[in-house]
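Following this line, the structures themselves.
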Structure 1
Amino acid sequence: MKNHYNVLFLCTGNSARSILAEAILNFKGRPTFTAYSAGSHPTGTVRPEALRQLEQVHLPVKGLRSKSWEEFSQPGAPKLDFVFTVCDNAANEVCPVWPGQPMTAHWGIPDPAAVRGSESDVQRAFREAYFLLDRRISLFLSLPFKALDNLALKRELDNIGQSTSPVAQNR
């Protein structure tokens, strides 16, 4: 078993869901995991609602930025062990070739940035996205990496991507 894993969370804009996932895993997974996030068409800014949600649960936001996935396919980029798409658009796009052939899975999360309505509706959407990602990342961190071969691990990652939270089920 390796001592350290690098994980990349992908979304189209890299402004909300992938940013949330990066922050959650960097907090919960340390020191074994380092998380990154990127987008196929990054907006260049992180949604203030995402930053606010992270601050509400006391997770660090320093250094979070919207960036292109091309950063992670360049020479000198961190060697990735896992790549998770967290939005359906990114899952359907042709991704760059990741050096080292990391394990991939799709963990589709509804886009909180697409929610229109009152301020409380938008806050609720960001909160639900956060809790769904938090649950999936907690399940990911509980996997017995030592005991699983690559095929079994891939199956477990896909199962995590199918999991839903009670919050999401009650929508």
Structure 2
Amino acid sequence: MRNDVNSIIEEADIPSASVLDRRFIESAYFFDSYRAPLTRPHAGIFDIFHAIFAHHPIGMKIALIIRNRIVSCFGLDAPTTSKILNPEFKSNYAVGEKIGVWPIFSMTETELVVGHDDKHLDFRLSLLKVTDGETASVVVSTICVVHNVFGKVYLFFIVPFHKWGVKKLISSAIAAGRL
């Protein structure tokens, strides 16, 4: 089952239907995008977000806590340990509120854009629900714009973990039947 789940997660382009600012995408130092099928085509965008990002394995939570402690030494805002271990999720949100640890930048019925801006880099994470007839999928896209060398160094170390982590969270959500 594990290989089957991973084989249905496809690398994708950032969808043109996304509300992500095209200038932000064009100035990106790093971006990636993954498409996965939805077995629950009527799920709302918050349900999809929760299905993927509310279920971090404990090892991933520990890695995030360590990363947050390291980056906070360099003056970056980082979620507290309690926010990582016990994230709070609601059924409804508004732009400007936080979902999990991230502020919401934009939301529509089919797309949620969260992210964070700091002095080293700005990032956006988009979840876009794409429906084609009776089939539906979600496209998870990450875009990072760097402001200085520290942002580039940070991404050098984080990108391999990010790519593995996003695919792991999506595949776990599929395997558990949450998507």
Structure 3
Amino acid sequence: MLRDEERTYLLETIREIPDFPKPGIRFKDITTLLNNAKAFTLLMDHLQERYEPMDLDFVAGIESRGFIFAAALATRLGIGFVPVRKKGKLPYTTVGEKYALEYGVDEVEIHIDAFHQKPGARVLLVDDLIATGGTAQAAARLIKRVGANLVEALFIIELPSLGGRERLEREAPVYSVLECV
């Protein structure tokens, strides 16, 4: 369990970039957390402690920053990592799920056999940030469509004012380490 001062410390390691990628957005840059060995270790220790008792079979990470945390956590837990990627990026047969963007539609995909080694696999979904929740909701649906059990969705950062948690909780429980305004 993270103490309040540890959460504050982690928040302080995340750089905010105003007006990126467009005016009005305050981008949460996690590269400053990643290149801080003390902060990254603290975060990963916390995640390992939280998820070891859950008897997970796989950690699925959403492209691209979710890959970093998901792969590191999967290694610590001694289980497999599964990528959830943008359309056309995976080399084998995939299933896809579309989701709405501010101006259009995008799609994420997963290999059709991502969890074939373990029918009904227990899966944790990971991304760096949840805002409106569209990408995560699509990824959650994909995990279920290929026959796995989505245990929880994990985010390092949550932007609560954008309502993503409420949308995603229709698919699975949600845990976020940090909240930002």
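We did not get these values from a lab; they are worked out from the coordinates using the rules stated. All values reported here derive from a predicted model rather than from experimental measurement.
Taking 23 as the value of relative contact order in percent (Cα under 8 Å, 6 or more apart) derived from one of the structures shown (1, 2, 3), identify that structure. Structure of origin is 1. Assuming 10.5 is Kirkwood radius over Cα pairs in Å, for residues 14-53 alone as calculated from a single structure, say which of 1, 2, 3 it is. It was calculated from structure 1.
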